[in-house]
Structure P
Amino acid sequence: MGFELSVVAVIFFISAVLMGTYSYTMMGTSNELIDDASAEQYRMQLSKLQTDIEIVESTADGFEGTYNLTVSLTNTGSESLRFDRMNVIVDGNLESYTYDNVAATWTPSETRNLTVTDLSGSGVHRVKVVTENGVSAYGSYLV
């Protein structure tokens, strides 16, 4: 009976050591993932704080049933942005846009134009431009 009790005690001890080692490894990996996610969250928040855009002018042209909207934007923040990763919303509808054949990187203090084609309707309209990190600017124009 003494030998069996010793064997069971050794099995329990080895199991406890293995489970402790496994748990420590998993907790270390989890902490690394949390640290990486926290660093990424800080980077995203800093990028958002340093981003600002302004709609300088919104101009509609070509009024034969449909029109084209040209929006002039200035990057007033200190963060370089991707001009091809923005969203343009006109009267609550997500619209595709084109821009001048220039580099996709939009540097601070630079003014650029984008064009939304085949819009319809008359009166006052609202346009919203949203950057890749969620900062937006609003404007209105008259057709």
Structure Q
Amino acid sequence: MAEIREAIADAARAVVLPAGVGTLTCSGHTPDSVIAPHFFAGEYSVEFDKAMNRSLDEAELTCRVLVGRNDDTTAQRILDALLSGSGPASLKAAIQAANGAPGVPALGGLVEALHLTRVQGYRWYEHQGTQYVGAELIIRIFGDGRS
């Protein structure tokens, strides 16, 4: 899962934030500290043997995006852009682009497919003693359990 989480963080780096906001920092693990706005791949669960002979496992990865709260209105507008279903700042669009063409494995062959299914937990988060506005993004990942 470490390689998969890093590849998802790489895909998230493709977002383009509104002018004056800077760039989205990303990590494939839960970081000790963040430079906001920050996306990271967090905890996950795996369901083994979704098909016979270990031919399919399914994982659910919980990612978070945190935005600094210099100004609560501006922070939430930035977060809303990151959580939108499309557009240059859309995490969904950036991550879904890592699926590649139909019939081609996702994330450069690490998995069969992935799908960002939902956003949840839009709220204030504390990370290492600092408050951020943020949300969780849930990604379903499908792959061959034999590899």
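Please treat every number below as a calculation from the coordinates, not as lab data. Source: prediction; values computed, not measured. Cβ atoms are built from the backbone, for glycine too; each structure is taken alone.
Remarks
- Comparison of P, Q - label where mean count of other Cβ atoms within 10 Å over residues 70-77 is highest: P
- Parent structure of the calculated result 53, 31, 21, given that Cα extents along the principal axes in Å is the read-out and P, Q the choices: Q
- Mean count of other Cβ atoms within 10 Å over residues 6-13 from the coordinates reads 10.0; which among P, Q: P
- Parent structure of the calculated result -12500, given that helix-only ellipticity at 222 nm (-39500 (n - 2.57) for each DSSP H run of 4 or more, over all residues; to 500) is the read-out and P, Q the choices: P
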